[in-house]
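Each value in this text was obtained by applying a stated rule to the coordinates, not by laboratory testing. In this text the structure is predicted, and so the values were computed from the model without any measurement. Cβ atoms are built from the backbone, for glycine too; each structure is taken alone.
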Structure 1
């Protein structure tokens, strides 16, 4: 009898309306219904396009027009394009994947060092009034299109640009350097230049939330400013570091525009350039869809690590 009574009470709690703090009885589905617009948005603009890519990757190609024919029924899917793209990914495309990974790692590391220094200075060594001004200056690059920023970068790196003029004037180099002639360092610095604002803002948000009393307690226990930073500030800002790396590195893997603008050389081709070339090549759209799926699988690894780390941090609290 006690088991039946407990079951009836559980069902009554699930079905009866929930009393709001103001005394108004609300049904239990009221607050979850607020997620409905977001769910519809994801279904329309994420799930449906993703399924379209999958249908093209496992579909066929028109033999005459060489246009992709998506196959919507999974039982009619073919793996011919998938097999061919995987062979290329582990064959002739393997240097591109290795190069992209190296570019992203180096660019993310540079962005982290520079972005952490800026975020730390703004969060810890500026007044509230100056902090607002600096944040506006940090956000201001978002007001300018990425194309215009890359064009400005190109003007700086041209043989007659300011960078070469300064280097030759200081006799660091005897003649102008061809920065835009397929150099890896140019692409890496371009990635840093384009994505470092996304690194600074999350780091600043986490550093600004660290309680000043915790830092003072570290100093009271005999820690120097350096040891307090490495023993207190840096560990507490680890979630912000992981979030910033995920925000910055994921779009870098699919970036093709930076390399196209600053290099355009096969020696600096990235995964995004392979996808872009396949999309714009007649008859290769199915291969592009497979390359997109391969890139998604690769990016699942850092996303999974970030979610796992944040879940552990939440449990530790």
Structure 2
């Protein structure tokens, strides 16, 4: 059986130790399979990463990222790679040694399938409301840290939408567009492990909310199945969760982060209710704190 050529694309930014751990699980397989390659797109300083990896993981192609966020960085890595099947992983994942083979086998057996969704298992436990992990044990999410797509389809949908500058909602947008054109098959054997990440403060919550408004702006409330009732239910659900976890005093660190998420869902309910004025409401609730925020506001204004 002739295995399909594969390009593994990994975006990174100033996390050499995590990147080394991820690559160490991939390089042995790639070294024995000439149809496979690894491209790392570095949104930090690619020359520093090359120096760190020099002599250890020499078969890895490291290119300079465009400094415009994860979506643009993934597109950059894909553009500098070769292979009919693109496998996207994140640098903070720990892949199973059999991951590449699982994707190749599925691509060979299912030529009618355009996208393969990998399994993501949580490593460790959440200790509070600021801890999150993109866990995916049953499929249906297509998180960007573990999936494969045929290059022809990736090119047809123009890759990731670079209007999303944050690591937020850009993969949901990608999944939304993919589903319009292709079938997605979940592969339990294509597995990575992902640790919980702690995100504290208002900024990550705000960036996620602003990205979600952009997603609705691009595709419309009806198409994305968003609306004031959904956001209101999400706010109530989060408030109940905060209360329950505080009473049990388990995994209840940083309750303020849980309240921030509830509050932002209330704000999103207001924005969805007055959708005609969503650009002005978003500017009022989420004033720009950086150039990336400003770029989203510019798109919302239609500029």
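Using the calculated result 22 for relative contact order in percent (Cα under 8 Å, 6 or more apart), pick out the matching structure from 1, 2. Only one of 1, 2 returns 22 for relative contact order in percent (Cα under 8 Å, 6 or more apart), namely 1. Largest in mean count of other Cβ atoms within 10 Å over residues 73-80 among the labelled structures 1, 2 is structure 2.
Looking at mean projected area of the Cα convex hull in nm² over structures 1, 2, structure 1 comes out largest. Have a look at 1, 2 and say which one yields 13.3, 42 for Rg and Dmax of the Cα atoms in Å, for residues 249-288 alone, as calculated. Source structure for this number: 2. In this comparison of 1, 2, the computed figure 21.8 for mean count of other Cβ atoms within 10 Å over residues 193-200 is attributed to 1.
Given 44, 21, 17 as the derived value for semi-axes √(5λ) of the Cα gyration tensor in Å, for residues 41-160 alone, which of the supplied structures 1, 2 does it correspond to? Structure of origin is 1. Among the shown structures 1, 2, from which was the value -14000 of helix-only ellipticity at 222 nm (-39500 (n - 2.57) for each DSSP H run of 4 or more, over all residues; to 500) calculated? Label of the originating structure: 2. When distance in nm of label points 7 Å out along Cα→Cβ at positions 81 and 113 is computed for each of 1, 2, the one that comes out at 4.3 is 1.
With FRET efficiency 1/(1 + (r/R0)^6) of positions 65 and 97 (r between Cβ atoms, R0 = 30 Å, to 0.05) derived from the coordinates and found to be 0.65, which of 1, 2 does the value describe? Computing FRET efficiency 1/(1 + (r/R0)^6) of positions 65 and 97 (r between Cβ atoms, R0 = 30 Å, to 0.05) on every structure in 1, 2 gives 0.65 only for 2.
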